[in-house]
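All of the numbers you see were taken from the coordinates with simple rules; none came from a lab. The shown structure was predicted, so the numbers you read here are calculated from the model rather than taken from an experiment. Cβ atoms are built from the backbone, for glycine too; each structure is taken alone.
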Structure 1
Amino acid sequence: MTSTDTQAELFERLQRLEDRAEIANLYIAYGRFLDDGDAEGYASLFARDAKLRLGGVMRADGREAIAEAAGKLLQYLAQSARKSYHVIASPDIAIDGDGATGECVWVALSGEPGEAPSLSSMGRHRDELVREDGRWRFASRKGLLDLGKV
């Protein structure tokens, strides 16, 4: 192996690590934007022609439609005194160039100020991701509910 081969291999390994870290941060931002009630921030995590399928909660095609659907859901949730918090865990990410697949577990907790939080629901997201304009974004996100109600 030449030093050039070693440098190229190290660059590829570093790029994969950076890509995994960016995708993991994308997953975390997803929950944060929901919890903060930020529909535009939420939609910015999706590719321009993304497909979102979250059971009966949200279904939209394209970033603009995702922002609109998220806005309606977040407005509805804001009318409740209960606050929700999303915990995102166990990301399993497979990267192939400028595309990737992933799955993570999510838990939604809710509660009112001063009370102990309760489990609202729990499930998984199955994702297809794409590097678009130099950033990783969701190309397709499918939500699966394992426990709880929507």
Structure 2
Amino acid sequence: MPDVATERFTVGVFQDSAWATRGIDALGRHHFPAEALSIIAKATPETETLVKTTLGAADLMDIKNLGAAVLRGPLVAALQGSALDLAALGLGATMNRVGFQMHDGFIFEALTARGGVLVAVRSEVRAADALATLHAYGGGNAAIGAWTGRV
């Protein structure tokens, strides 16, 4: 049985840093605080700048099936589990910890590996608002992690 986090996230993958910036700006205008946001992307100068500008700092990690990645936020801690599972297992195999089915995780992983920017919002109370904002600003495959024990 996987180690399941109690936090739930709304996730969308933007096609690149420019689209992600527009989506993140819209989330800010809708009063989602920066500390509720997470970003995971392949490491490039553009994505590193995006993460630093949005979240104040950027962490680097080599992630299975993704390679060198820049990332930060509460989603990263939830995916890590009790070991460095994100690095060892990859994004696809760890997204079930935050309520997504494994096939959704592998879709997020494939889109991110192709240069997409994964943006997640930790806000169970306003998950539908986050989903609508991600969709409206180009967040592809945007979805809300299932609420374990309540569905």
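Assorted remarks:
- Source structure (of 1, 2) for Rg/Rh (Cα atoms, Kirkwood Rh), computed value 1.05: 1
- Origin of the value 1.7, where distance in nm of label points 7 Å out along Cα→Cβ at positions 7 and 39 was derived from one of 1, 2: 2
- With mean count of other Cβ atoms within 10 Å over residues 95-102 derived as 21.0, matching label from 1, 2: 2
- For 40 (relative contact order in percent (Cα under 8 Å, 6 or more apart), calculated) the corresponding structure among 1, 2: 2
- Value 1.7, calculated as distance in nm of label points 7 Å out along Cα→Cβ at positions 55 and 111, assigned to which of 1, 2: 2
- When distance in nm of label points 7 Å out along Cα→Cβ at positions 31 and 47 is computed for each of 1, 2, the largest belongs to: 2
- Here mean count of other Cβ atoms within 10 Å over residues 87-94 is compared for structures 1, 2. The highest value is that of 2.
- Origin of the value 0.65, where FRET efficiency 1/(1 + (r/R0)^6) of positions 79 and 135 (r between Cβ atoms, R0 = 25 Å, to 0.05) was derived from one of 1, 2: 2
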